[in-house]
Structure 1
Amino acid sequence: MLKKAWLWGFIVVILVMSLITYGAFRQAYVWLYDAITITEPKLVTITSGSGVGEISTQLFKAGVISHAASFKYYAKWRQLDRYIKAGEYQFSGPINSVEVLAQLVEGKVLEYQFTVPEGLTYKDFIARLTSHQAMQHKRVPNAQQWLKNLHSRWDHPEGLLFPSTYRFAKHNVPEDIIKQAYLKQIQILQSSWANRAEDLPYKTPYEALIMASIIEKETGLASERATIAGVFVRRLQKGMKLQTDPTVIYGMGEDFKGNIRRTDLTTDTPYNTYVHKGLPPTPIALPGRAAIEAALHPEEGLSLFFVSKGDGSHAFSDTYPQHLNNVRKYQLNQ
């Protein structure tokens, strides 16, 4: 009887322990795989060197996971704890602990973005970058420093950064974005230069970049870029002055107050193309891909002049008398 009672007691203990173990695993499964609905995005910053226990507690306190210990031991069991990457993470919507761990292992950190449109200047690029919430109070290298770091052959930053939308994480610094924009612009310029049209009046890709920046400032109409490029190319080929207002404005710098006066057109600056023949010494803005392509594939034709119609488009003419008529028609009469 005692032996039989002991056996039944042992069986009961085993059953109880099995039920407890099953319940524990069942509960752990619920903690790991049942999604938490996060109504508002949660930001969690994982610092470099944090252990999985510290990370688990941090995530639990932030309301991202439902149980710290289950997350910790699951990460250790899967041997993924050593692959968790530091950074700023954002969690939202229905998400479970396994998905949270996957995001940390893959390093899917929160991304920010900032945009610089075509035609803005290098100064505008830096101002927009440093005013971004994720870049404030971070050191910005001066132009000569980052140009040297990138082994650039040029010592003036204007035109060398590609205008676009850039994505970055909180750990990135301004120089990371500057480098990305520089390398992108150089890649586009070199690729376009290799496939350029024949008999262009440029000795180097940099001269083509200067022309592209002028085209970018002269028109925002995609349909006109190649036409305006053709006008400027023919003027260079004939030894005529470019006589383009955007170069004058760039040369004026802070002195430009919104209007060009007659005296400004005769003021001698390196960028005044009413005074000097040929291209200005550097680009005057950040040209995009389309403007670079236009500079290297100008439209054929005879026009040597153009004037704004006042609606964003231009009237083109082959001769100076025709140009004067267009000036009277579209500008003086208005």
Structure 2
Amino acid sequence: MAFVPAPGYQPFYNPTLPYNSPIPGGLSVGMSIYIQGMASEHMKRFHVNFVVGQSPGSDIAFHFNPRFDGWDKVVFNSQQGGKWGNEEKKRSMPFHKGAAFELVIMVLPEHYKVVVNGNPFYEFGHRLPPQMVTHLQVDGDLELQSINFIGGQPSPNQIPMTIPAYPDPGQSDQPWLNTLPTMEGPPIFNPPVPFMGRIQGGLTARKTIIVNGYVPPSSTSFQINFKVEFSGDLALHINPRLNEGSVVRNSHLNGSWGSEERKISYNPFGFGQYFDLSIRCGLDRFKVYANGQHLFDYSHRLSAFQQVDTLEIKGDVILSYVQI
């Protein structure tokens, strides 16, 4: 069985360093690059480069370079024809040694917008057209958890992917080409909690919902609900309970809770940790992945799952982005 990501969401989990890979479909205005990682306890510096080509000495459209050197700062620059341009810097360090981080770089018409841990940090004006950028490079004193390209289209040689991000949740004998996952809405970055999102047209087979977020150290629990607005029914209730170390699933139909399901292969929801959750609806079940690994399946208890029209998220969680 082949594994394929939903269009507009190209995840790479636990990539090794140095990372130097093509950007799926090339860079374009409207895309975002979402990087989760852990800063080294002995971090001195790392860099993220948006590169034109893959040969040594290729131009760098955007160089992002945090430096712990006694005068902690982040340096921004570009390189053309082997020469660095005018250096821009910010004497503020949003990264902490030994701590998890979330870095989002948005490609806007006039500049790259850098957001760290949900906080806007810097805007770097374009010196080279973004559409010239073909590769992303990351290296330095850090560990990578994931790199996600959001809003772009996969290049033909990247389907199917070898990373098991989105296996077919339907019958195993169905050709994967007929069951490609779908997403319709744009990503919503840093939405407030509680969050209510409309699932346009209702929940359909092959629909994929992406939820990325952060579990605060003080968190006790949060929930993700697939809800029928007119009746209040919950077709799927996902409830990480930090104080129990469990991830409870259930349905609330016709005013009553059903039987809980708790078995999981591992628990991705840790205090002070980021998570990347993908929830895909199939004909007979939901299939849920966290950080690129299968977490659980949940058989439909609401037979008319197409009635689900609302995504609800509430509790002790900070949302990085949601895509419906």
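Here, each number is a calculation from the coordinates, and none is a lab measurement. This one's a predicted model, so the numbers in the text were calculated from it and none came from an experiment.
Some observations on this one:
- Structure (1, 2) behind the derived value 0 of helix-only ellipticity at 222 nm (-39500 (n - 2.57) for each DSSP H run of 4 or more, over all residues; to 500): 2
- Origin of the derived value 197 (volume of the Cα convex hull per residue in Å³; candidates 1, 2): 1
- Each of the structures 1, 2 was assessed by relative contact order in percent (Cα under 8 Å, 6 or more apart); the largest value belongs to 2.
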